[in-house]
Each structure stands twice: as C-alpha cells, then as structure tokens.
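Next up: the structures, one after another.
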Structure 1
C-alpha cells in the first residue's frame, strides 16, 4: 500500500488493488491545498468541521463514511469508534470518530481530531493497530504528551503524526505544536518520507515514527 499526506488530517491510502481511501479532506485553509483533481473510492470524515469534511473536493464517485459502526466497502473492512474532540465528552468541540481500516491485511487507525486519551472500552473497540495516524499538535486535539500515551495504549508498529505545525501553515501554524516535541517525548526513532510504501511482509522495516512530508 501507499500512504500520502496532504496536510492537516488528510491522507490518501492506496491499496495494492488501487482502491483509494481519502481521510478528512479540508477546504483550502491553513496554507494547505488539496490536488485539484483528487479521486477516491472511499472518503472518511472524522467530524463535521470544515478542515475535515470537504467531500466536495473529490471529483470521482465514492462511498462516504462519517459515523461509528462497521462497514465493508470495496473489499476494505472499516470500523468507526466514537470518541470526542475534547476532554469533556464533547461539550466544547463535539464528537469525533476514530477509524480502523483493514487494507491489504494491515490495520490502519486514523484518529481524526481525537481530544483525549482512550478509555478501556475504546481501546478494545479499536482493536489491533499496525499503523497509527495520530494528531500531536495540541490546541484542538491531544498534545504531544497525550499522543504518546495513546500510542502506548494502542501499541502500533508505525506511528504517523499529523495535525501539527508546518511551514505551509505560515503564521497560523504557531497555534499548533511542532512534531519534534512528540518525537522527543516518544523516545522513538523517526524517519522522513515523501510517501510511505509498504506491505505486510516489510512493515517492521519502518517501525517507529514515520514523518510524511507535505509537498
């Protein structure tokens, strides 16, 4: 599979059979910009905020997953688990859905705008995680230290940080923490890639933190 980061919480995950899963597409904001002719077979949105739910950016027909539950689409098993966008059961920012996708026999957990560490029921619902896509920048999501705790709760082989300060954000980026803070707190080694390409046989070769570049 291939995993490409488009900034914020938006990723394109492409299976070996070329099924494309797009997570949390955003409106043009914060200095990030989606490709103009973006296509996907499945689009997931973790919550209904404009930097995560711009499904109109997708130019192809697609299946939209936007809530908790179990789904099977295009040969991909998807589980949505209800969480919250804050530490007060959603009273400040509402609900958030964490998704676990089984793609090419690899479990990829995309946390959306998770705002709290997980409870035991949520950990059990999420289940096995091979690749964890995790917000680390704080403010509207968990910060670097809470992100480390969630990482330890789910024990993935690979962690891909998201929703943190980058140069593309300009001055707006200063509201978020840097990815370096999470890397330092994690105690893990980090590697940087333009795009992550792996399979079930070689996934352990990429273990640790994978930082994907934003073009």
Structure 2
C-alpha cells in the first residue's frame, strides 16, 4: 500500500486530525487489531498529544477505535458477525430510504444525486480508494436527506463511520468499484423514474453485493 501523507495543516488541527485518522482506518493503513502508539501518531500527524487525544476520543465515539485503560488506543478487530449485523441494518435503512426518496426527492436534489454519482464514477476510474469511500457516502447522504424521515437519516448517520469502514474493505477488491458504480446507477435511475419498488430492489441488491465483497476482503485480508 502506498504511503499516506498524514500531516495536518495548523488551521484545521482538530478536525484534520480526526479526518486523517478516520481515513487511515477506512483505507486499511491502520489494520483491525492494531495498536495506535500515541507518540508515533503525534510525529506522523505533526500535532500535540492533547490534540491527538481529543481526536481519538471522537473516533472512539464513532466506534472506530477502542481505548482500553493501561493499554491505550487500538483499532478493534471487527468480527464478521458484527459486520453482518451492520449490513443487515444498512439493508433495511437504505432500501427504505431509496424507496421513499423516489417519491419525495426534489429536482434540485436529483441533480445533486446525479452529480455525486458522477463523482463516484471518476473516483472508480482513478482507483482512488479514499475518494470512492467519500463519494459513495455523499451519494447515500443525499438519498437519506431526501427520504422524508429525519429519524431514519439520524440512525443511518450513527452507523456511517462503520459503514464506510466496511465500504473501504469491499472497494479494495479488484473490480468492485465498477460493479458498485453499476449498482448505484440502477438506484439513481429508479429514483429518477419515481419508481419506489425498483429503488428499494436496487438498493437492497447493492448492499447484498457489497456485503459479499466485504466478506471476501476480510477473509483474504485484502
């Protein structure tokens, strides 16, 4: 894996530290089960120990890391059972959101959804794993925001970090990004056609295929 530049500019120290660490976890730079050594992270990021610890607390709240007394922070080794549970909830939330979105999305938000799909297509073509994760998240954020149920959106947001973690794993498989693009285009076209049944079906199919890809990636250590 190519080296990631973890350095943070002084103007955005706090949020920048969180963002860099989060993406390092999503892209596999910090593997599940690995310990995070604070002194090394401070050097890599170019931040102070207090700034780092505040960032680590934020990531702990997202359940991307765990901080054990007398042992320090580490990336938890997520079991496939936990991954399955997250994908099951994701399937329920995203299929329902896509169906509702097909009936409620505004023309302006439909344009934004298409733009996010185009951004994901560019990320897939460039093999940029970081951009694939973020643009896919943007695509679903528009669907969730347009579904007409703010509680559904809120619950999904609470899972976003862990969804993105597994998305990073599945996208690491050869050809998965292009397959994902086709599946996301099916979701978009169903929403654009104002067809809630087709939108639910396409969203469910996308999650099931993403889950299968993530399982292979986790089993092979990709």
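Values quoted throughout were computed directly from the atomic coordinates according to the rules given, and no laboratory measurement underlies them. What you are looking at is a predicted structure, and each value in this text was computed from that prediction instead of being measured. Cβ atoms are built from the backbone, for glycine too; each structure is taken alone.
If distance in nm of label points 7 Å out along Cα→Cβ at positions 122 and 178 comes out at 2.1 when worked out from the coordinates, which of 1, 2 was used? Label of the source structure: 2. Quick check for you: by Rg/Rh (Cα atoms, Kirkwood Rh), for residues 66-145 alone, which of 1, 2 is greatest? Sorting by Rg/Rh (Cα atoms, Kirkwood Rh), for residues 66-145 alone in descending order puts 2 first. Here relative contact order in percent (Cα under 8 Å, 6 or more apart) was calculated and came to 24; which of the structures 1, 2 was it taken from? Comparing all candidates, it corresponds to 2.
Can you tell which of 1, 2 yields 35, 24, 17 when Cα extents along the principal axes in Å, for residues 114-185 alone is derived from it?
2
From 1, 2, which structure was helix-only ellipticity at 222 nm (-39500 (n - 2.57) for each DSSP H run of 4 or more, over all residues; to 500) = -24500 calculated on? This value belongs to structure 2. Here the criterion is Rg/Rh (Cα atoms, Kirkwood Rh), and among 1, 2 the highest value is seen for 2.
Tell me which of 1, 2 gives 0.30 when you compute FRET efficiency 1/(1 + (r/R0)^6) of positions 74 and 138 (r between Cβ atoms, R0 = 30 Å, to 0.05). Considering all the candidates, the number was obtained from 1.
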